[in-house]
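**Q** So, here's a batch of structures to check.
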Structure P
Amino acid sequence: MKTQVAIVGAGPAGLLLGALLHQAGIANVIIERQSAAYVLGRIRAGILEQGTVDLLDQVGVGQRLHREGTVHHSIELVFKGQRHAVDVQGLSGGKVVTAYGQTEVTHDLMDARAQLGLSTVYEAADVQIHDFDGTRPRITYTHNAQTHALQADFIAGCDGFHGICRASVPEDAITEYEKVYPFGWLGVLADVPPVSPHAIVYGNSERGFSLCSMRSPTRSRYYVQCALNDQVAQWSDARFWTELKSRLDPELASRIVTGPSIEKSIAPLRSFVAEPMRFGRLFLAGDAAHIVPPTGAKGLNLAASDVKYLSDAFIEFYGEKSQAGIDGYSERALKRIWKAERFSWWLTSLMHRFPDTGAFGQKMQDAELEYLVGSQALSTVLAENYVGLPL
């Protein structure tokens, strides 16, 4: 089997890339090691930058997003028992973000691809990539107990942090940068109305970080900072709701509607970047190349900007017979990635309690939070990064 671009990974990055390429008349096949049901079962972030929404509109899958998503005009910061609103829309020149779950984005892209009859191979075992340093890269895999080979002009590695694509690159050809944070996030998904339907609430308290977000007007996603060695079994629903309320201002805590969790998990936090993002005819995109702590809601949005840059490069290659786009892809993508990494690191450092901060460090954190909510200049920096830097 042959195609122009072989995409490894059927998450939102791979599916969006496939949609952009198909729209430009570029043939592509997606290879995914998991089942479609497994991919749709992943619970991930749900805040979309305007640029991401525009890309989904561009490929024709934005209808449900606009119908069911919720626009957020501001964010709220809680510290020292008080809540402070940051007018994101006003400070960013009218830009907003939209709350719409990553699972729903994946569902929309998956349905659209199926309706178009485009080729996606789910439950592909033993996926391996070959000869990407030459002119005839290929992918081998097993499906339905048969071995298959897919030859392509290019391979796009959209297969996540633990995928085969980055792991196939020789160690001396790639540099990895990583920071592991000394805590995790305990997240609960519940069918309860959000406490703040048009804003995300970030909390900094003596007991640690908290976050109140939403997936829909009837479904909420809440988080609290926890120890890395905590286990989900230690956290009953009752304990979680009590802990969350203790980290918010009293008025907001009184408005929390509690209910049984429908999903509960603990995620460690890390910052990670692999450079470069191109190796011959292999290109990395999304979590295969970078991870951000979820504090800034940048993971899915960075994946979207990666595949925008990558699709532009392929369109230029096939349409104009120019290699300029593919030669410049890595540098172009990494400039935006590192800015998002900086923002996510800064917001994580600002809102969490670190075990080794000490009294002086805590005073510095308090001072910066007070400066942030009192300074239009610094609030603008927060707003501009939150809604997404220009592509």
Structure Q
Amino acid sequence: MTEMLTKNVFDTLTERGFIAQCTDEAEVKKLLGEKKVTFYIGFDPTADSLHAGHFIALMAMAHMQRAGHRPICLVGGGTGTVGDPSGRSDLRKVMTDEVIEHNCNCFKKQMARFIDFSDGKALMVNNGDWLRKLGYIDLLREVGAHFTVNRMLAAECYKQRWEKGLTFLEFNYMVMQAYDFYKLNGDYDCILQMGGDDQWSNIIAGVELTRRKTGRAAYGLTNKLLLKSDGTKMGKTAGGALWLDADKVSPYDFYQYWRNIDDADVKTCLSLLTFIPMDEVNRLSSLEGAAINEAKTVLAYEVTKLVHGKEAADNAKKSAEEIFTGQSADNMPGVEVSEAVGKKLLDVLVNAKIVDSKGEGRRLIAQNGLTLNDEKISDNDYVLSAADFVDGVAIVRKGKKKFYKLINI
């Protein structure tokens, strides 16, 4: 056993709450403790940025690499042309080849913050390199014989779509993902596929295909999904997904999301989304009352540092502290508004997407939750004047902690 593998990463993943299901827990744990294992996680390029839902997979991959194992980051230049039906009630939008390639390139840049690709310590491959070359008849003969339709239809990812209509296009997704594992096993001696627990059916298909075609060992392991204590998905904001791209969600807003999570979710997030030792995670998550804010601040800083870098995390933390103490903050998120003077404040806030609707704005006002330049707004029809803008800027506070600079242009 090498020095890097003296601590079994399976124990680390278990202690931190990552593991949901495993095809052969005892054997996988034994393998991870005895030798360097090559494993992979797939990411379909459905957007030009990864989001908070991918976070656990990236962290699991990072823990594995730190323990001496070799990750393969598989971007779905091939599977992305079909779209995974898992967790979907509708057909995914079909993307052009140019969009898929662009999205794959964006993923690579973001993954490099978590994974060390130097000196062959990790690989990044694109399943379009082999899936796009497969002939249809060749695929049917080589792979199709190993899948039974009734078994596929029993998979949860397909059952959810059955009543609304499952296209033949999507029906092929499981076969394509299974072929990925078979291909990676042969080319890179990859013996373990990991992914979110919603991928269990697809992972099992890959494990079984690889074993049947090669006779070699193959295993699957899923991570828990990023859920709140009430069972709903974490990482959803008023504007949509919590993206890992700073151009989509600013580092400040990203920091604030984690700073404002529910008390009940603190331990889960510290365990899954940071590298803080579990002794400290347990200490921080046991804090009560106002003291729990210390844990949330640590969480927000550590997560922002991982995704956006130390400088961005420092700036976000400083801005949050300055805003909390009533000081000005250069790093407060700014929103440009056109010729705002003479317009109703609520109209401007809706157009700037600071509030989702006038109804939300009116509710904030009724609850004393909307301020302009530190003055509470009580009039639903408040009209902005030139005096509201100092050097072209007005400060809006939404709720207790969300601040925005309105920049009049």
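**Q** Between P, Q, which one scores greatest on percent of Cα pairs over 36 Å apart?
**A** Q
**Q** So FRET efficiency 1/(1 + (r/R0)^6) of positions 132 and 348 (r between Cβ atoms, R0 = 41 Å, to 0.05), computed for just one structure, reads 0.75; which one of P, Q is that?
**A** Attributed to the structure labelled P.
**Q** Quick one: distance in nm of label points 7 Å out along Cα→Cβ at positions 220 and 340 came out at 2.8 when computed from one of P, Q, so which one is it?
**A** P
**Q** Looking at structures P, Q, which one was mean count of other Cβ atoms within 10 Å over residues 20-27 calculated from, given that it came out as 14.6?
**A** Source structure for this number: Q.
**Q** Still on this structure, please answer the following. Check the numbers for mean projected area of the Cα convex hull in nm², for residues 140-235 alone across P, Q and tell me which is largest.
**A** Greatest value across P, Q: structure P.
**Q** Also, I was wondering about something else. Match the computed value 15 of relative contact order in percent (Cα under 8 Å, 6 or more apart) to one of the structures P, Q, and report its label.
**A** Computed on structure Q.
FYI, it's all coordinate maths here, none of it is from the lab. In this text, all values refer to a predicted model and were calculated from it rather than measured experimentally. Cβ atoms are built from the backbone, for glycine too; each structure is taken alone.
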